[in-house]
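Structures incoming, each one as structure tokens.
Values quoted throughout were computed directly from the atomic coordinates according to the rules given, and no laboratory measurement underlies them. It should be emphasised that the depicted structure is a prediction, and the values quoted were computed from it without experimental measurement. Cβ atoms are built from the backbone, for glycine too; each structure is taken alone.
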Structure 1
Amino acid sequence: MAATSWPSLRVSDWTATRDTLHMWTQIVGKIRMVHAPLVNHWWQVTLYVTPRGLATSAVPYRTGAFDIAFDFVGHRLEIRSSDGGVEGFPLRPMTVADFYAQVLRALDALGIEAPIRPRPNEVEPAIPFAEDHEHASYDGEAAALFWRQLLQANRVLGEFRAHFVGKVSPVHFFWGAMDLACTRFSGREAPAHPGGAPNCGDWVMVEGYSRELSSCGFWPGGGEEGAFYSYAYPAPEGFADHRVGPEGAHFSSELQQFLLPYEAVRSDPDPDRAVAEFLHTTYEAAAVLGDWDRRTLEDDPSRWDGTATPRWTPPRA
């Protein structure tokens, strides 16, 4: 069951599709961003894993709402409005410029304006969407496998999130770096982030990292089939040398974060347990060394079920 639930997808086998899909998700994410009010750390801009792909959730528009969804089962992009309108088109090999034009036409048919900044962030070079004829790949099978990777990551990150009762983000997909993330906060302010992300104002990172945090997630890089990651900001002294698990987890000096290759998870006899160990031990590296108030911030999600046995019980500080 684990072998079929955790699909194999080598990054090298779908890099062209990944990079095209990255640009497509940036377009959709920017449409959500331009219509949604700011929520701390940019939580209003993200996409969410659905039973068929990725979607915006409801985006406020005038006195109604709309949503945009990538369907990686039926391979369509669909836009639905609260007045009953539906527009969409098939996902197939096409340039970013063509995808962008089709999205704008669909929105126009629904009477929705989308005055976005029409170029990508956090990538180099940042080709304007309307001029990007370089990224034009769509392997539907690979897109569906990536979505199935996200399904598993979303599930285990959601279980991990449930152990924290302090301020914690949703499990959500950031289209800037193309990663699925969940972030816990200590409750303390953090020093101003220095920025430095390509084609992204430093003020964006200042808002994103304005509070002390421990963040984890999954992204289609860092391993032959992608990787789970975990980092702290600011990283406490000794963070990189803290003992973490499971076997295969390591600290990347280049990325300044812990990584657990997806292929190590997929081949483990108990993938869920392997990811849980990674998420909890890397969080503990931040919380223990950073002196977080763990008794206040953590709890057992099985606390109201006397018969349940949690898959992971974090040690109490």
Structure 2
Amino acid sequence: MAWDPAELPDAHDRTVVITGGNAGVGYFTAEQLAGAGVRVVLACRDPERAESAVAAIRRRVRGARVEATPLDVTDRASVDALAESLLERERVDALVLNAGMVHPPRERRTDRYGNELVLSTNVLGHFRLVARALPALERTDGARIVSLGSLASRLGSLRLDDLQLERSYTSWRAYSGSKIAAQVFGFELERRLRAAGSGVASLVVHPGYSTSGRTPGVRGVNQPSRAKRFADNLQAAWTQGKDHGAWVPVRAVLDPTLTGEGYLGPAGLTKGAPASGRATRASRSPRTGARLWPLLEAASDQEFTVR
């Protein structure tokens, strides 16, 4: 099916929750969905940045229906509170798992529960959130869970014998491993949803190589320096703005022809319109998914049985 990011279908009947939607690809996903009529909920850690994003969307999209709600994905109480609030909503059409740490610390750090911080931010909080909020999506026909993967999944490995990187931490291993784990989770969730006969789909996507310096300026959201603009534009042949990176999760939310069996990314791998692509063998491996699942349950202190 041809897909035009500039001609989105009307979606006024839908409600979509985006974690970490106050900046980057998450913000532009929210703005574009709001332009299609979607009621957008930004689940964000920083309330001031969240309100800036809400104000920007309302300023840039006439009649936008957008709101912010608190979420710190490294805090179980915060995750649980969001899940409870979603269960009280009449409908949740999509949950976009976008929040994440892009620039990991040089030295290994942990959250308050002892989990490695990048894994906690990029995977564990979302695992717990989906486990608890899934009934809210089950009530809505055609609901979707969209996991944001990364091209970094092609350049690293997932160390199941040292998932928390207690013996082998580097910032790159933390980031690439967390993104592989996010993709493995998304594909394994889809297998379990299908086995359970669920009407919810789990889709895994990646936004290509999207940089802030090639992204339109938005007051209070994206204001890169001239130096950043100059440096990022030197890479224009293989990069794109985060607004174009958002085309991929937006299509994953709105395109009724997509299923969880696919993998969506830019047509040119690093840039371009959203199109079907190939995930790594490690990300798609049922064996890896089956081994990772109980490790995520233990680390997030959350049993997750898909019924």
- Message: Quick check on the output: 3.8 is distance in nm of label points 7 Å out along Cα→Cβ at positions 214 and 286, derived from one of 1, 2. Which one produced it?
- Response: 2
- Message: Given a value of 20.6 for mean count of other Cβ atoms within 10 Å over residues 142-149, calculated from one of 1, 2, which structure does it belong to?
- Response: 1
- Note on the structure: Calculated from one of 1, 2, helix-only ellipticity at 222 nm (-39500 (n - 2.57) for each DSSP H run of 4 or more, over all residues; to 500) reads -11500, and the structure in question is 2
- Task: Given a value of 17.8, 46 for Rg and Dmax of the Cα atoms in Å, for residues 86-229 alone, point me to the structure among 1, 2 it was derived from.
- Result: 1
- Out of 1, 2, which one gives 1.8 for distance in nm of label points 7 Å out along Cα→Cβ at positions 54 and 126 as computed from the coordinates? 1
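Name the one structure among 1, 2 that log10 I(q)/I(0) by the Debye sum over Cα atoms at q = 0.09, 0.12, 0.16 Å⁻¹ of -0.47, -0.85, -1.42 was derived from.
Working: 1: -0.47, -0.85, -1.42; 2: -0.39, -0.73, -1.42.
That value comes from structure 1.
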